[in-house]
Structure 1
Amino acid sequence: MEGVVATILAGGTGERLGILAGERTKPAIPFAGKYRIIDFTLSNCVNSDIYNVAILTQYQPRSLTDHIGIGMPWGFARPDGRIQLLHPYLAREEDRDWYKGTADAVYQNLQFIEERDAEMVLILSGDHVYKMDYTDMIEAHRKNQADATLAVTRLPRDELINFGTVTVDENQQINGFQEKVKEPKSDLVSMGVYVFQRELLQQILEDDAQRRSSKHDFGRNIFPQIVGNCRIFAYNFEGYWRDVGTIRSYWEASMRLLDSPPSISFSADWPIRTKEDEPRPPAVISRRGDVVNSMISHGCIIEGRVENSVLSPGVRVAANVVVKNSVIMNDTVIGRESVIDYAILDKEVVVEAGSYVGIGNDFQVNRDEPGILNTGLTVVGKGAKIPEGVKIGRNCAIASNVAEKDFRSSIVQSGETINPKRHRTSRKE
């Protein structure tokens, strides 16, 4: 698309995702079997004919960098296309440092935007799941002769406290913006999808950079500052959109994939592209295997029962295993006669025979991370090894690369954490 450059914010620490984001940035977390979360935003760009894209990274970028490369799977490797991963840097001649907020991240990369000489800048979040044609939003922006346009969607009242909300007049011009307040005046939520006129954006970010009191964040500082002083419009998005920034929302978005019809359809008319792993054979469900209402990726071998679950490539489910209401990531192995219930298992986890992950009716919140693990979900980090016969309760956190020796008991009570890096567990000895 002529006159548009896109920047994708992909540097968040993902603190509310706990150990899933311990070694990777949020947009690099696997989702929907074979994909990563950022694949949805990248695919939206190319499907909207936007091929000049910068990805602004910061926290644990290696996994994301390896995944994206030069952008070949999404079609960026073309004469009129370019994708760049831009990292924060220190410079002697300027006051440059780690990104202080979303607005600061774009401000520190204004040179990339200026070099593209684009009329408009499309600013996107890399950790949201949705399918959206940005062309329609950009056309509305032009028609309104807007200085900026925000994509908005409606959410239930109990979720609004986690988002910025807007109020609009009869022409959809925004006349109020509130960032994460207890009693918002509207249920119209900002999706983190913005279109700005380039020259205005540059001026706004330069002004904000001089304010010492600012957190340099679009939601907290930029929009409250410019609403009423600029022509800011809302673009209503009617499709499915989900911020998967918490353990609960990640799990819920995964389960919505299993709805009929699913929340996101993987159709040829709006393809979601990704970097494919090494070639794998088709999934195999043995004569003893049983799969109900689940998403099974290539390379999986199912000899047990899988129900209401999402399995990434290469997962192995042995005989007499039950996996239900769970998300199981790449190359995880679940030994015979084990049960996985209401859990998220990261990549390359090994669950030895006769183990239980997510057991019992005790929903004690996690003692170390009560704000993260409080809905009953148990999370097992990448590369963890669960010993034979261990029973793990609800709201538990098993850190990445935990070994059998780190389990001092065959029972991990609900709300406990196994993390040898802390030289302790939350369990009372």
Structure 2
Amino acid sequence: MTDSAAHSPLWWAAPTAPGAVDATVTVPGSKSVTNRALVLAAHSAEPGWVRRPLRSRDTVLMADALRAMGVQIDETVNPDGGEAWRIIPAGLHGPATVDVGNAGTVMRFLPPVAALADGPVRFEGDARAYERPLGGVIDALRSLGARIDDEGRGSLPLTVYGAGSLTGGAVDVDASSSSQFVSALLLSGPRFNKGLEVRHTGRTLPSVPHIRMTVDMLRKAGARVDAPQDGGARNVWRVTAGALLGRDLTVEPDLSNAAPFLAAALVTGGQVTVPGWPRRTTQPGDALREILTRMGGSYEQTDQALTFRGTGRVRGITADLHDVGELTPVIAAVAALADGESLLSGIAHLRLHETDRLAALAKELGALGCDVTETDDGLRIRPRPLHGGDFHTYEDHRLATAAAVVGLAVEGVRVENVATTAKTLPDFPELWTSMLGVPAGQG
């Protein structure tokens, strides 16, 4: 990299930990909960509140898209601090244009909403969004009675010609490439005239905890849902048609976004406390407690917070991350710093995320000296002495945070476009340097 590139705002010098971290990090709200809450509130029969929402690129795109279809979202402040969004449902309508960015939740959750609107809704987005799978949602909506013009691509850009209602009923969908296909249909299912029965027909179903989150939030909004987790038919979900309640919901911290901070405690042999970690949650990020403990740490949880501690040793791990694939980049970064080999499996679907995360991790960790090979459904990581270098992020927020974790132990790691973390974790560089006690001007 040239000297001019080294000083470019597109490159961020990941700070090396000056010692064992000892910090409290307040993690912003959950993107997954915020965006589901917005969709459910838009479908509700009465106004509702979403308190302490995540304000990030993905959630602002979701809010703006719903506004474009007629939903009123007023932003205010809680009496005790933090944001509060008041959602006032209205008749969904077009014409409207939706920018999905590269947000999977927006591009998949909103076509079913648009099918219920009165008028056409056009969906556009970033270049990478046009490469991500959407055919499962498109085909399912067509079989349920929706009219969609995607020019035969099975992906964006597309137009949904909403007719004000949708018949609904039973539908098959192959959600092997994304559990969001199932969640997208379920979230709007109560508004379909006949309700909805979704049957997943694929061989595997990734990220099942995210579907459980969807079911849990639907029920709390008043929907009647039958799900496999309750002993029902395998891979079949049923939602009864009916009105949804306006809720007053406080969003939990985003536990997946806590991953790099807990990893920092493990890698540096220090400790990090995350306030507000829920005792019970459907967030996949809760699995960090068990995974990072297996890699050499320990934790203590109270009603107020979770504290994770490193022990001075980082161990390799053999782990099936099928249900928690979004944690893979940070876990791979920790594995590159471990004292033994790691095998991460069950994550072939990550090739279809913001970027091909498996190929990107293999290439970028390999460029720093680690021995990383792709398997059919994951990564084999054999730690080697690492050195500094450029870590490309491919506009993927989780690759940027993974690079920051490596930088804790390896001097000279430069991260391309760390600003991409604003997709789900605003102000990440500031949170990171504050945790390390590094002056804001560094990194």
Structure 3
Amino acid sequence: MKLLRILTCTLVVSLAAARQGWRPFAVPELAAQSSQYVFVLHESARASEIAAAVRGAGGTVVSSMDEIGVVLASGLSNGAAARIAAGRAQVATDIFAQWTPSIRPAIRTLPIAAAAPGTASINKPELAVAYQLGLQWNMQLTDTDDAWLQQRTGIPSVRVAILDTGLDAYHIDQFGLIDVASSRAFVPSLAGPPDWEDDHTHGAYVGGIVTSNNFGVAGVAPNVTLVAVKVLDATGSGTLGAIIAGIYYAASTGVDVINMSIGAHIEKSGNTAVVLAAFNRAVNFAHARGVFVVAAAGNDAIDLQHDRNGLQIPCETGVLSCVSATGSLDLPAAYTNYGTESINNAAPGGDFTQGRGLPLGGVLSLCSSHSVIPELAPCKVDSTGFGEAYLFAEGTSAAAPHVAGLGAFLDSQFGGALNGSQILTAIQQNADDLGKPGADPFYGKGRMNTCRTLPGCVPVPNP
């Protein structure tokens, strides 16, 4: 492929912004009932029986997950759903929520004049061509750059599923890294094809932190493969049922890591208990398949350990690593949720208030070239047909894919043979123990350190 000129308009936005007077994961308006039903089957029941009964009642089977005994259905009345479930399952209306913060441009846009990208080609990452690497304090702080310089790399057979608003098949830093055949949309894109194209920008941003083509920015794990599992619409909204189906699908298709930079804060109730039981079945199914499941802690500055009747999902619902956010000074981000029993690890999420200020206090990653959000019009494809725009942003949405990327990086050193528990143990044992010694409500068991986690990699002391 010919070399591309990259003259990027880098936008400064916030993926957290709780301090600006709006709460991206607020309750109750963001967690509500949907018209979809979730059936959680008793041990003796079969998904095929429930599916047949749904069709017989004039409903539609949205998803039938035989191996975990969960069926999603629509087009039913409450009475019909109850009759179908009688003696065979529990049933409840699905949970609909805003799972990603709203994208709002913050402060200004920042044009960055880029040098030519050297001699690299698509799908052959070279550290030297990530021309904005100097702005990626997050890769330096976590000694990820030391791992690259010591010739550590990921492998394409290790795959990371991004459960989000999609990925960007047209971005210069994501094109060619996506397993197109395995990618799937549970919510169709408004900007495709493909039907999993990111019509928001959240998913492309998250995926770019895991891995990239190293033209504009460098991802944590060079050469690993992304799988788009689009479970959210162009507003970042969707049902918990779609996320359950996405986890089940990703684990069934054999991914090694699942990243969920998504979250909703809900009130515990009888209705949510049924749907959460289905979610836990999906996560346990992934665990049994050896998948490393990572989630964002959320951006409401909540002490999750003392939240009474509140619950942050998916962070507090059985994922292997719930990740809090730190800023460029290695302090906890002002917006991050926390709690000793909830947080497993910390990772850079950015904080525009810490030290270096806008835009360098944010984490730099991709902006989707097919976003339908009007404010992100500068992210659109250019005359080459590729998107070349990037975002500075803050949020636990940025923190989680650092840990997911590290999991894929580590697994690559073993040919993809590690299971999720082994990955988590290695990450925690080799993290930088910040805050009070041992488990900490803000850092968990430490802020991730990429180089130290990889066998034989020795971090280089900072000057």
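Can you say which of 1, 2, 3 returns -4000 when helix-only ellipticity at 222 nm (-39500 (n - 2.57) for each DSSP H run of 4 or more, over all residues; to 500) is computed?
On the way: 1: -4000; 2: -8500; 3: -6500.
Clearly, the read-out refers to 1.
When Cα extents along the principal axes in Å is computed for each of 1, 2, 3, which one produces 59, 49, 49? Intermediate values should be presented prior to the final figure.
Working: 1: 63, 48, 46; 2: 59, 49, 49; 3: 67, 53, 46.
The read-out comes from structure 2.
No lab work stands behind these numbers, since they all come straight from the coordinates. On a predicted model such as this, the values are computed, not experimentally measured, just so you know.
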